[in-house]
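The following blocks contain the structures, represented as structure tokens.
Just so you know, all these numbers are worked out from the coordinates, no wet-lab data involved. In this text the structure is predicted, and so the values were computed from the model without any measurement. Cβ atoms are built from the backbone, for glycine too; each structure is taken alone.
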Structure P
Amino acid sequence: MSTATATAPLTTADAEALVAAARTAAEAAGVAVAVTVLDAGGHLLAFRRDDRAVLISGETSTRKAYTALQLNAPTADLVDLVKPDGPFHSLPTALERPLLFIAGGLPVHRDGRLIGALGIGGGAPEQDHSFATAALAQLG
């Protein structure tokens, strides 16, 4: 019999806390964003697009979260891999559900296990990444 304890999944309360923290970081920088939180299965747990954010930010935040989840890596770390001379240059269009290799997506871990992902869209890629990092730091 195993004595290992199960890792708690990402909850709706966790997701709402991530959205609030990301929006706080973005608002402090004067940037209107969309924030997406997915659970470990890639299902939407929380989403919020500021009404001043560009419409496409909703799609980009979701795809960034999905990409970070599927590859278990920050999207900022993957950008060079999909450039024309990169080893995974065909990956963005290889799947039915496209991945998005722009900074702003982060996997979410608990006890060393992947439990979901966070995606931010609406600012410059570096800004979106910093807002996601700030939000994740608040999760604890």
Structure Q
Amino acid sequence: MTGDEEQIRALIEQWASAVHNGDLTRVLSGHADDIVMFDVPPPYDGVHGIDAYRETWPPFFEWQAQGASFELVSLDVVAGVDVAYAYALLDCGTPRERAERPANRLRLTLGLRKEQGQWLVAHEHHSFPDSSNVD
């Protein structure tokens, strides 16, 4: 694993931990001001910019406070000189949702770019498989 891949892996692991802990400041760190995110809930045409990205998290934290999990299951990183991508699976759901569909995983894809020696998440995409096809 290269140094860049290690840095990106640490950035994503810290982000996932911040999400799990409901720490908005740490969730936002390491993200570009012009981030674009496609998420599970609306708006379905995406969230554009760090301010809009910030606004998506409080409702998620409220849902998560009801006992939902948000844990990395797997993470793969590929880094070039100044762009990279990563993809991951996460255990994300309430205890009931996880009991009903234990194999269901949140899919995460990230596009990153290096600015002034720092890796930043410029694109974030979350999705679940079609639940009618999940065991």
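Tell me which structure, out of P, Q, gives 18.0 once mean count of other Cβ atoms within 10 Å over residues 7-14 is calculated. Display every interim value, and only then the final one.
Numbers: P: 14.8; Q: 18.0.
Label of the source structure: Q.
Upon calculation of mean count of other Cβ atoms within 10 Å over residues 15-22 from the atomic coordinates, which of the structures P, Q produces 17.8?
Numbers: P: 20.9; Q: 17.8.
Comparing all candidates, it corresponds to Q.
Taking -12000 as the value of helix-only ellipticity at 222 nm (-39500 (n - 2.57) for each DSSP H run of 4 or more, over all residues; to 500) derived from one of the structures shown (P, Q), identify that structure.
On the way: P: -12000; Q: -10000.
Working through the options, I get structure P.
One of P, Q was used to compute log10 I(q)/I(0) by the Debye sum over Cα atoms at q = 0.15, 0.18, 0.19, 0.20 Å⁻¹, and the result was -0.66, -0.91, -1.00, -1.09. Which label is that? If you can, show how the numbers build up before the last one.
Working: P: -0.66, -0.91, -1.00, -1.09; Q: -0.73, -1.04, -1.16, -1.27.
Value -0.66, -0.91, -1.00, -1.09 for log10 I(q)/I(0) by the Debye sum over Cα atoms at q = 0.15, 0.18, 0.19, 0.20 Å⁻¹ corresponds to P out of P, Q.
From P, Q, which structure was relative contact order in percent (Cα under 8 Å, 6 or more apart) = 23 calculated on? Please list the in-between numbers first.
Numbers: P: 30; Q: 23.
The read-out comes from structure Q.
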